[in-house]
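Several structures are given next for inspection.
Every read-out reported here was derived from the displayed coordinates using simple, explicitly stated rules and does not represent laboratory data. Note that this is a predicted model, so its numbers are computed, not measured. Cβ atoms are built from the backbone, for glycine too; each structure is taken alone.
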Structure P
Amino acid sequence: MVAQREVVVNGQTLTIEQVAAVAYDHAHRVVLDPAAKTAVQTARRFVDDLAARGEVAYGITTGFGNFKHVTIAADQTAQLQVNLIRSHAVGVGRPLSEPEVRAMLLIRANSLVKGHSGVRLELIEALMALVNAGVYPHVPEQGSVGASGDLAPLAHLGLALMGEGEAWVNGQQVPIADVLRRHGLQPIQFGAKEGLALTNGTTFMTAVVSLAVGRALIAAKVADIAGALTLEAIEGSIGPMDERVAALRPHPGHAQAAANLRRLTKGSGSVASLKGWKRVQDSYTLRCLPQVHGAVRDALAHVREVVARELNAATDNPLVFPEDREVLSAGNFHGEPIALPADYLGTAVAELGSISERRTAKLVDPATSEGLPAFLIPPSQAGLSSGLMIPQYTAAALVSENKVLAHPASVDSIPTSANQEDHVSMGSIAARKAREIVTNVEMVLAVELLSAAQAVDLRERRGLGQGTKVAHDLIRSKVPFVDRDRALYPDMEAIAGLIRSGELVRAVERAVGSLA
């Protein structure tokens, strides 16, 4: 039996690593920090008092959006919240993955527990109960414009809490009411403001970007590993990775990538210093590895910082300040702070794929591969077998697709709610595109690793570095040398699996220490 590990929900300290742990590993249990209960209960008493007195407060005693001027009677405030959930659950398209839904549940609970949303503890505990029970509500991924919050996706979570809508069980879509009963969970009866507090936030886009940037950080390390293995296969120069070069252009990512490349190839007999080296200079895809990979690292550092802040933010509207007896209608639901970094994330990671595909093209082309056979097939099979000709096509297709996906979503805005909501972020679209780009790049890197491992074997492994040898050996434990044509898509998927799971990075880091 796997021991459970706790992630404490307190509205202050949630991290990207914790979100990923809960999203991917059911052994992680989320628990409420007892110290956070007082603020939640104080805010709830304030909301109940407002509703009972009929004081005008948006979404508590009024309608929503352009219905903000319509006053709601005290005995209808609960029905107002139920109607909100039902009317807003209009998401379409593919369902979010289970990890993304689990991330949403955790992030929403963490936001509400800050004590400025005015919900009951029961609502927060119900969100956490879905995570801990492994219940996976059906949440379609399209329908949010990224302002007024991720309304449609979050409304589908609201439906689940009410015992309406569907859940996924073993790949089948089933009524969630049945799933809740099976786990001994009771549907929630929403009170004043609670439907609005649940749906009005950036939780969808933050969850998707949080998981995507975590994967991107792994991909950045893999890109260094793949680049180092290609450098050895080409018998290129380690000289451009000199720390003195990085010191003269002091971008942190440059220095980190260069240090990684030096560490990965330490002890290699396949890379050259610049002294007495026959080629004088490598092409940009090798010589500029630290500059390109480093720039991506700096971009990821920025995105990570923004997401870390958003994970612990109150993002609904209105916000309640019971100590001041105030309800403030404001704009913390607006997704711009996440939309721009999500677009930046997609653009940055696309560049990892772009330069990786060019390194793959260099490996398979005898005009640029420095003596390797065409398409990395043994000469005795050349012509009869195509070798690694076509995986590069796949990488090229994915890189081209990423160029389309990298077009920023955040520059667009379509007004909604009769022009009451007249500027929106499209942050959910930016987040989804970034996630797709990361997925594509993982496969592009897999193709490079497949090609570089093949090239190294054709060179008869002339003394690989400490890190690249481990990478090569792990790849070969999953994928054999290509001595004649066979279906290669299982090989590509096997290497992509080593990337996505983090197994490749963990194996290399056990040998060389933590990569930057």
Structure Q
Amino acid sequence: MKKLIQFFICALVFQATAQSNLTANDWQNDLKLLQSTVHNEYSFLFKKTTVEEFDTQVDELFNAIPSLEDHEITLGIARIVASFKYGHTDVGFRYQQLPINLYHFNDGVYIQGLHKDYEQALGAKVISIEGVTIEDALKAVYPAVPVENDQYFKAYGLNYLRIPEVLHAQGIINKLSSTVEFTLEKDGKVFKQSFKTLANKERVPAQYGFVKQKGDWLDARDSGELPLYIKHLDKIYYYEYLPKHKTVYVRHSQIQDDSTENIPTFYNRLFDFIDNSDVERLIIDVRLNGGGNNYKNKPIVKGLIQSKKINKKGSLIVITGRRTFSACQNLVNEIDTYTDALFVGEPTAENINFYGDNRKVELPNSKLPVYLSFAWWQDKPQWENAPWTAPHVAVDMSFADYKSNRDPVLETALSFSDPNFIMDPMQHLTDLFMAGKMEQVMVDAKAMVSNPKYQFFDFEGQLNQAGYNVMGNGQMEPAAFIFKLVTELFPSSANAWDSFGEVHLKMKRFDEAKEYYNKAIALDPEGETGKNARAMLKEIGNN
């Protein structure tokens, strides 16, 4: 039977409201039922948190329930469920929303859309909420969001900032109120603006993360020609030929069939056009794509593999972003594995391998729906798993870009023409290392780390792992070279110095090991790395 990865955007659709006449015992019984259900039926979810951490959170909330309001208990349950860190594993709740839509651009959080009653705040940068800086407010709501990674939070977590119950439960506002004061900046002026929640359970009419100019709702974007990624949003997918660039652009925003043309028909038509036209490049834009049914990916991937005209370096480009999630992550995985695609944009919102497909567990007293994932989707070997799929070329958008209808991501994709571009940095560095070109390893690694195109590539983590792989094979001097490189690239990383100390300890170079462990402690005096370094120093002292 085909399994559906739901197009489930937890932070946009709040599906139930906890009843308000519950006793503390009612809530405590619900919480214990959730705890036993997780232990008995969903224990496989303990991958990013432990049983002990989960039970500790449950016990703390259980004991606090008599002193909490209903919404605070609901958010307490949301924090517990969010600790699994899978976007499909979530708590549904429905509260009134402030009449704003926020977007996290590369230069800050801005009011992208809002109700016309607050027009003066349209396009303003958010400085603080009730005196709490936007940076601290984001940190405060983060634990309540079932984040797969920081991209998921950028896409969906911001919606929690327009819910007063969340703001209160997470300590951003001192008293629950339907009116919340924001400090904003616009046109060089800082001002305060109070927003009142929408009446009658009205929702902010966002589509794919944006409010469009329609009726009572305003969009900060200037009037004029729409950028391609937000054209024809009434269609799930469409394509447009760009003759100047000999490029076909496709925006595909759900893994579902459009009502006017199913996926196989659309892609057959697309590849027929490519085969019979002056086309040198295909760009598939899935930055808005939150998923759907991953069994519908086959015609797309099969067509790309078969297209000799397109399936080659520089001719196939995929644009990803903070909303690329669920079944679309499966699509990205398959394209990455089976084609020569170049990825441009932002990282995806999903782990490469992940738990999807959830079941609803309704708590009997509060009727609060909890969605627990049960299906493990593993498209890549476990050693290739990662928090996200990182783009080969990193590009994002400023508020000025959005406002002026500029799309720097598509511009980068259209202008890409570097025949010497290194798509796989680690393979490149490994090849140099194996060839004994150590100086070139240093030069190229430093150049790539400082290049913003590679800003989402985990150089520190990948190089550190390479060092341990080499050390595990008994090659201490080469391992020391790699760990030294990591310290030079990331001198403020406690982990880098801790690893450098470890290889010297294994080589019985105790003085150097002490020096590097002490640097790790200085950089992380209270953290786990610092604790480990202290333990290693104690071990050295006993030798």
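Assorted remarks:
- For 0.95 (FRET efficiency 1/(1 + (r/R0)^6) of positions 442 and 466 (r between Cβ atoms, R0 = 25 Å, to 0.05), calculated) the corresponding structure among P, Q: Q
- Distance in nm of label points 7 Å out along Cα→Cβ at positions 122 and 346 - highest-scoring structure of P, Q: P
- Among P, Q, structure where helix-only ellipticity at 222 nm (-39500 (n - 2.57) for each DSSP H run of 4 or more, over all residues; to 500) as derived comes to -18000: P
- Entry that produces 0.10 once FRET efficiency 1/(1 + (r/R0)^6) of positions 330 and 474 (r between Cβ atoms, R0 = 35 Å, to 0.05) is calculated, selected from P, Q: P
- Rg and Dmax of the Cα atoms in Å, for residues 258-353 alone from the coordinates reads 12.9, 37; which among P, Q: Q
- Structure from which 13 was derived, relative contact order in percent (Cα under 8 Å, 6 or more apart), options P, Q: Q
- Of the structures P, Q, the one that 54, 18, 12 was derived from, the read-out being semi-axes √(5λ) of the Cα gyration tensor in Å, for residues 130-289 alone: P
- Structure (P, Q) behind the derived value 19.9 of mean count of other Cβ atoms within 10 Å over residues 82-89: P
- For Rg and Dmax of the Cα atoms in Å computed as 26.1, 88, the structure of P, Q it came from: P
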